[in-house]
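Undergrad: Please go over the structures that come below.
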Structure 1
Amino acid sequence: MVRKFSAGGVVYKKEGGEILWLLMQPKPSKEFPSTRFQFPKGEIDRGEKGVNTAVREVAEETGITGKTVQKIGDSKYFFSQGGERIFKIVSFYLLEYISGNPQPDGIETSEVFWLPFEAAKKKLTFSSDKQILQKARDCLEKY
């Protein structure tokens, strides 16, 4: 079994007294052909810290620059790719919006958008991402 490590960013912004959350829709692939909605994330490069990966991946996949607030937690899961079983750990970080307009990268991302908490929670595909969103909101309330 292969182990992979990734990091992702849960970005929020305050707009008109409301907190909005950044979601993305990855382009379908051979391994994941169905439509899904999630947070930007990607593999941690050699020598790179997870927090830096989260900030980089958010910028690359969504066009948004964020500032790290704190680590939210990890999501762990198994999946198969190319006939190989993979155990993946994704560390998620809470990021405060700094600048940029949501824009898909055209390579991995087909849609990027802001949603209020309940709509974002409903839109997210995976239950683990819904849990991360709840933890992110809890962190923000304490921040």
Structure 2
Amino acid sequence: MTQKQPHSIEELKKLIKPIPNANIMHRQHLSRMDKLAIWITNKVGSMGFFIIIFTWTAVWLLWNMLAPNETRFDPYPAFVLWLFISNMIQIFLMPLIMIGQNLQGDHAEARAQADFEVNTKAEIEIETILLHLENQNKMMLQILKHLEGKK
């Protein structure tokens, strides 16, 4: 069985290329439309947006049920305009959210690849360190035997 020779520091430096920052690379490859989709996904997927939509819906329904008849713009039980607007929000936001999620998924994959490269680099470095330690142990044992032989 042949023993693996440890890499020198210079060999390690030549073997291992620098690992790019996945976050920066991902941002650099986004178009303006991609950035808009991510911005909308982040905003729509927040509690603030939920509270705004919930409040707007509650005010809309309460106003059209409880306000004086002459000031109601979509009186009970019609709610046609409210249903139309809520459906339009869903129709427009669903594809945008899916696009944003796809872009965020691509970013997650880039980060996973960067993690894999870091782990691979660490594995090579650890293996090299272990080989160096094994060689040092052998040399120390040889020195110890040599010193014991002189006594």
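Undergrad: So relative contact order in percent (Cα under 8 Å, 6 or more apart), computed for just one structure, reads 32; which one of 1, 2 is that?
TA: Answer for the origin of the read-out: 1.
Undergrad: One of 1, 2 was used to compute distance in nm of label points 7 Å out along Cα→Cβ at positions 50 and 66, and the result was 1.5. Which label is that?
TA: The correct label is 1.
Undergrad: Which of 1, 2 yields 2.2 for distance in nm of label points 7 Å out along Cα→Cβ at positions 10 and 42, as computed?
TA: Derived from the structure labelled 1.
Undergrad: 1, 2: which one has semi-axes √(5λ) of the Cα gyration tensor in Å, for residues 18-97 alone, as calculated, at 23, 16, 12?
TA: 1
Undergrad: Comparing distance in nm of label points 7 Å out along Cα→Cβ at positions 26 and 90 across 1, 2, which structure shows the greatest value?
TA: Largest calculated value belongs to 2.
Undergrad: Another question, then. Name the one structure among 1, 2 that helix-only ellipticity at 222 nm (-39500 (n - 2.57) for each DSSP H run of 4 or more, over all residues; to 500) of -8000 was derived from.
TA: Answer by label: 1.
Undergrad: Out of 1, 2, which structure matches 1.46 when Rg/Rh (Cα atoms, Kirkwood Rh) is calculated?
TA: Matching structure: 2.
Read-outs throughout are calculated quantities, based only on the coordinates presented, and are distinct from any laboratory measurement. Note that the structure is a prediction, hence the values are computed from the model and not measured. Cβ atoms are built from the backbone, for glycine too; each structure is taken alone.
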